[in-house]
Structures are given as structure tokens and as C-alpha cells.
Structure 1
Amino acid sequence: MRTADYLIVGQGIAGSVLAWTLHQRGHHVLILDDPTLPSASKASAGIFNPLTGKKLNRTWKADELFPFAKEFYGDMQKSFNTELLHLCNIYRPFRSIEEQNSYLAQSTDPISAKYVLEKADNEKFTPFIENPYGGLEITHSGWLDCPEMVEKIKDFFVSKSQYIFEEFDYQKIDFQGDVVLYKNIEIKKILFCEGYEACQNPFFNWLPFNPVKGENLIVFVDEYELDEIINQGTFILPIDKNGKCRLGATYSWDNLDWETTEEARDSLEEKIKAYLKKPYQILEQQAGIRPSTDDRRPFIGLHPDHPKLGIFNGLGTKGVTLAPYFSEQFAKFLESGEDLDEEVNIERVFSLYFRSKLS
């Protein structure tokens, strides 16, 4: 009989960050992941952006989330002696005089101003990007190499013999007083971090997920020398210094499968070509299903009838910034019962669970 404090099921961004957080806090963690399942984390751009949308809306809890995430991933990359976190500005070229006036006016708002460079270096971008009206540079931004981070976490737990490569069998859960058994493992709690697969979890399938499919392209751009992320509805993210970039992304709430489509590729190319001056070659097309939720807030907490089962999911498109902050909060909740943020605690939708039991 093996023993562990926590068994984490699923090792995408959420599972990786939660496992590392609990390990760093001195807990014995096992990870169980099915290597045959597709993973949205492998197709994630990992962008963190404090101002989004046409109105430069500040990302929810940006003042708390972003500094915490930068410190968290900075410490992680030191532990693994590899570069994971890439800090860079996001350049948003204006598409018209009207957009220029609107964005510049919005950027003077004190809430937004601290995240906007006072004067963008427009000439720097002109050889690569159509920007006849100039643009806006957003600071405190960047991207995380999600596939590399997930791989490093996997290698670490494998090296400690704390990783199980198999499909999780819900029928093998056996509740035994203060512990829960799973096959030959005795655990304090099982924490599900399954991403989109949580929709099939019989203990948590009542949660109101609203998954969205996204596709992006990996390309080689000729003579491309920018380090900044370009964002004009779609994005150009430089992956290395040799012109390899990620172009994305699409959003689809229909046909939720993991297959890449010609329609998505054509849509991305049409939008990117409208402002990218340099020719490029497509190397790869990727698809993933983001575990978004109806209210765009994560699902974190314990099952209402089975408190030995927990969930850490629903991070959606902003998992890179949400995961570190809320994994720390979840760890404190598990350790000493400290409160979870009301907006992420699954207690906010417990009524759906009890309603499902009556039907």
C-alpha cells in the first residue's frame, strides 16, 4: 500500500502548478496522467496580458495575479535551471485614426495607465508590422513556455517515482474514513485537474463548464527580429531568435474536438497577413480545448458530498496567471481551512449539484 498526501489527476498547466506548489510546501504528491489523452497545455501560447479587449479592460485581479505569477515562475525556472518565463511588452498597432484616439484616451485612465508605455517605439515595429497609425505598448506582460514547464514538472516527479502513467478509473475510488483509497494508494485527498476532461468526471460533471476550442499556427517568419508580442485581434508571439513564431488564436464553442481545421488556418492567415509584412512558412498547426466556465472564473474547492475529492480547474484562457496565485490559496485552504475567494470557490454553484441529484 502506497501512501501520499495528495493524488493529482491530470498534468496540464493547472495540475503542474498545483503539484509544484504542494510539493514546495512539504506535501507528498503523486501525479496521475493519461499520456494518450490530448492536452490543451501543449497548444497554449501562455501569454499574460494585463489589458485586454477593445476597451483595454484590466485583467481580473491583475495587480495581485501578475506579480505573484512572475515570482512563482521565476523561482521555478531557477529550480530547473532553464528558461520558462519570457518577459516582454505587447505591441498593439492601431487599425485606424478612430482606434488610435479611442485607445490613447482609454490608456490615460489611472487603472490602465500603469500598464501602458508612455510612448511606444513605433519605428522599431514598422519594418515588420503595418502600423501607419502607430500603436500602444503594454507592459508587465510576456509569456510562459507552457509545454516546457509541463515537461519539466513531469520529469521532476518521474525522477522521484511520484508519477503514474495511466487512465484514471473513477470506479476504483474507495472512501475510508479520514482517507480515500485509489487502487493500492492511500491518500488524504484526490485533486482533479483534468481540464476539458472534467466534463466526463462523474463527481464534477455538474459544474457549468463552457469549453472553447482554439487553434494556432507555428511558423517561420523570414528576417523577423522582434521580441515583443504583436496583438491586433490575433497575435504574433516570437518563440526564438531565429524567426520561429506562434500565430493565434481562434475561438470556437462548436465542434469541440482536438482536430485542426482548414477553416481555422485560413481565418488566422487572413487576419495575420493584414498586418504582418514578412513572408512566413507554416511549420505546424495545433488545436486545444480550453476549460473555460460560464462565469469565466475557476472552479476550486471540495465536493459537497465527498470532501476527500477536490477540483482545481476552469482556468480558461488565463491559466498561466491564475494557476500560481490560486494554487497557493487552495493549498492554504487544504492545510488549514483558510477561505477561498468567493468568486472561485465551487460553493457558488453547489445549487446545481443538489438540483442534479433531484433530477
Structure 2
Amino acid sequence: MSITIENAARERNLKLVAHEAERIIDLEAKYLVQMAHLTTPATVAKYVETAATKSAANLVMLDLEDSIPRGSGNYALLAQGRDNVVHAVNDLDWGRRLRFFRPRGLALDPGHTDIIDVVTRCGAKLDGLIYPKIESAAEVISIDHTLSSLEDHLGLPKGKIRVEVLIESANAEEQVFEIARSSKRLVALIFGAFDYWGSLRMVGVPYRTDHALVDHARARIVKAAASVGIPAIAEMTLNYPTKDKSEAEQKAALAECKRDAEYAREMGFRGKWTGIPAQTQIALDVFSIPDDVIAEAIEAAKMFLQAEREGRGAVMIKGKMSDRATDRIYRVALKVAYALGRVDEATAKELHLA
């Protein structure tokens, strides 16, 4: 009788284990390196070329949403923006930068015409798209269906074109865990803080980076992203060091960007949206992994592996107990460091990173 109960429990629980494992999205190394996103209007060819070929960003997003004025009379500008995206993806040397574009959202383009046009013409070289104003998991599933149909039609590998989504409303925040688990194409969740603030319908209360309601949204986005193994990317800082500002004001704007980035890092974000090169460099500096953190993680991972080989489940490291949980923390940093090329191949094999 006990064997029958045991077998039934094993069968039942192995399904639960498999179900939990299926939730995690296994990212290619290049999608672990997203410290600095740079967004640029797809309608301005010189901006597109500079961002795609010269920026320090890990990911460049060519924008077809905010760069196209609302209304039915802007088809020529939209067509020019699409052409610029296609030319950039197909013909420019992006180096190691991820090639992304942002289509218009569901309300403005319910037929996914931006996605269909761009993917049809450059899907073989495109890394992915960043979709704005997502409100539900069903919207992500719809995007997934469109991309799957295009991949089938064009003979592209299944799941090649990845998706990042912007969480920009209180409604999306409420459903963010379902959104995160809706598609294996997802490679990041991005916080659109200012649209989010607008969705709260506050009156007479100015946006503040550390407002409790904004922090609550940040926490949910970070946890939802972590629950499926993808990074969360922080919002852009809108205060730019423009030429009409004094030198002191320009320095203050960049200092604000740095504070925002550091604040986001402490809340668990892995990168930040930027709009100009100076902001991009700040994001890279703030979200990079220091050498001493990598060295500590390597040492700790080696010691824990040795402990396991000796039949122990924990080890003391510098007077602190390290077990499977702490090893897991170290390995998050190591996985990103390896993707950045900052862990040599021999060490990577020893630590089972490669």
C-alpha cells in the first residue's frame, strides 16, 4: 500500500516540478546584457544610423510609436519610419547591439501592420520588438501568434523574434505576473513610469521617482520578471541636459539620471532606458558588474562546488554560511558576467556556466 501511495505522489509531484521548470524562460547570453537601452525616433535617418552604429548601448530601439504624430494624415511619415527601420536592420553594422524596434500599440495598430511590414522585410536580421502599452497577457499572446505566423510564412526559426513589453498602466501592473508568463518570446519587462503615473489619475500631485505608488509598481514588475528569469528594465529620465540650460542645470540633469539609475538598481532592475549618449553611459556605469563582485562570486561558487563534492550542503565563506540559496545568488551575477565575456572559458566550464 505504501509503495502505491509513494508512486502516486511521485508521479503527481514530478508533473508539478516540470510545470515549474517550464515557467522559466531560458535566455540566450545576448539578452542577459541589457544594462543600457537607447531609444531613437525611427523617422530621423541620421539619428537611426548614429544610434545603431556608434552608440555604447546594449540595445537600440527604433521607435515608430512616439515619433509618429497621432492622426490619419501621417501615413507618409509612418512609411518613412518603417523604411528607416528596415534599412538600418538590413544594411547597417550594429556590432553587438541588439536590433529592436517599437511598433505602434494595439489601439493605434490593431492589425499589427507595423510588425507585419517590418518583419516581412528584415525579420532574418531583427532581434525583436518592444511593444508599448500592454494591458493583458492576451495582447502578448496575440503578438506571439502574429510573429509565429510570420516566421512560418518567411521560413524563419520558430521563436526567433523576441519581445519586450512596456508596463505603463495600473491595469497592466495588476496583471504583470500573467503578462510575464504569457509567452516564451519575452526577454524583458520595461517600466513606463510616466504613462503609469498618468494612469493613476492623480490631481495636483507631481510625479516623483520615489513615490510609494511608483515603487509598488516597480516592485511588482521586478518580481514578475524574476519569476520567469528575465530582466526588468527601468524607465527613462526625462530631464535632459539640453543646450538651453545652464552648465549647472545640465550637470543636475545628468546627476538626476544617475540617481534614478542607482535607485532602480537597488530595486532590482537590470538596466535602464536612455534617450541620449550621456544617459546611456550613465546606465552602463551604474548597471555594470564591478570586478570585485565577479571575483567574489567565482571564489564562492568554487568553494560551494568543492563542499558538495565532499558531501556537504553548506560551507563557511569569510565567516558566513553559504548554501544552495547563496550559491544561486552568486550564479545570477556569474551568468551575466560570462555573457559579458568577463569570465574565462576554463572557469566557466569549471563552474558549469558553459
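Annotations for the structure displayed:
- Computed 23 for relative contact order in percent (Cα under 8 Å, 6 or more apart) - originating structure among 1, 2: 1
- Which entry (1, 2) yields the derived value 0.30 for FRET efficiency 1/(1 + (r/R0)^6) of positions 34 and 122 (r between Cβ atoms, R0 = 41 Å, to 0.05): 1
- helix-only ellipticity at 222 nm (-39500 (n - 2.57) for each DSSP H run of 4 or more, over all residues; to 500) derived as -16500 - corresponding label from 1, 2: 2
- With Cα extents along the principal axes in Å derived as 73, 53, 46, matching label from 1, 2: 2
- For 52 (percent of Cα pairs over 16 Å apart, for residues 154-201 alone, calculated) the corresponding structure among 1, 2: 1
- Mean count of other Cβ atoms within 10 Å over residues 2-9 derived as 19.8 - corresponding label from 1, 2: 1
- When distance in nm of label points 7 Å out along Cα→Cβ at positions 10 and 330 is calculated for each of 1, 2, the greatest value falls to 2.
Any read-out appearing in this document is the output of simple, stated calculations on the displayed coordinates, not a laboratory observation. On a predicted model such as this, the values are computed, not experimentally measured, just so you know. Cβ atoms are built from the backbone, for glycine too; each structure is taken alone.
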